[in-house]
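Throughout, read-outs are computed from the coordinates displayed, never taken from laboratory work. Keep in mind that this is a model prediction, so the values were computed, not measured. Cβ atoms are built from the backbone, for glycine too; each structure is taken alone.
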Structure P
């Protein structure tokens with residue numbers, strides 16, 4: 001993905017999440033999350049919207065490699081070969097979530113929220129996001145390392161904003 005420099009305004013994020021929940025309700029679709037670096041933020045945002053119980057299936061906070069493997073079925077070989085912060089692991093996570101929840105939309109996050117842990121190859125702000133939209137699976141890498149504010153909170157919130165903006169766009173395009 002090209003640069004993601006959107007300033008994340010909490011009110012805008014709340015409005016986007018509300019729109020996503022309403023679009024899911026309209027379609028009769030469900031959503032589930034598998035979160036590492038966002039640590040439950042996506043689940044919290046979804047469940048803050050009235051009516052979320054009609055669309056929210058499952059939220060897994062899979063922070064450790066062990067839980068990614070044991071609960072989501074992420075192969076330890078993929079973690080060893082690609083690293084836990086990788087496109088492959090984000091896709092493995094979302095695949096495992098799809099198997100667990102059966103939700104129409106599944107989203108996974110794995111990344112480096114900082115302030116430490118970054119490397120030149122994977123700087124703080126590297127966040128891989130896996131999506132499964134009714135069987136269409138793909139991953140995105142918003143360039144959050146380019147954010148002016150690279151605080152842990154800013155990176156996590158910007159990742160959430162990117163996810164919900166992506167879902168809003170996809171759901172709007174899907175509705176006739």
Structure Q
């Protein structure tokens with residue numbers, strides 16, 4: 001079934017900034033209200049920047065705490081639009097109630113089996129926010145060799161079991 005036509009309900013210009021290490025643009029509370037009045041949690045949208053990519057990119061706007069949101073710009077969107085930090089861009093957004101971020105339906109079988117065998121790690125994984133579960137699952141799915149899988153599995157189980165450590169470019173403490 002073909003995708004629904006992209007009909008943005010919000011268009012604005014903004015300068016791409018950076019929060020931590022993430023390129024993003026702010027979306028004010030007034031702008032967000034045009035997409036979904038009263039929305040307070042991660043808001044599913046489809047986005048184009050300077051008219052790109054051809055197929056609007058599905059993503060969640062992340063709450064800023066003041067009624068506004070942050071639109072983090074995925075590398076694929078920045079590459080398609082030829083933009084980077086410091087560039088002023090035209091943003092087109094449409095609310096996308098059909099988009100479901102969060103973890104994929106299935107973990108790699110070898111990772112799921114290891115979690116099933118380690119109740120502490122499994123509880124910690126289940127307690128992670130959906131975005132972190134998705135990040136971890138995608139990381140594991142991208143591993144190509146058995147050596148990389150074993151190495152990353154050992155690290156994941158250790159940090160999920162509560163051991164402090166550094167894994168996936170972040171510090172873990174208490175399984176988080």
Note: FRET efficiency 1/(1 + (r/R0)^6) of positions 88 and 152 (r between Cβ atoms, R0 = 25 Å, to 0.05) at 0.55, derived from one of structures P, Q, originates from structure P
Note: log10 I(q)/I(0) by the Debye sum over Cα atoms at q = 0.09, 0.14, 0.16 Å⁻¹ at -0.40, -0.87, -1.02, derived from one of structures P, Q, originates from structure Q
If you rank structures P, Q by relative contact order in percent (Cα under 8 Å, 6 or more apart), the highest one is P
From the coordinates of one of P, Q, distance in nm of label points 7 Å out along Cα→Cβ at positions 16 and 136 came out at 1.9; that one is structure P
Re Cα extents along the principal axes in Å, for residues 40-95 alone: value 30, 24, 16 computed from one entry in P, Q; matching entry is structure Q
Candidates P, Q; helix-only ellipticity at 222 nm (-39500 (n - 2.57) for each DSSP H run of 4 or more, over all residues; to 500) computed = -13500; producing structure is P
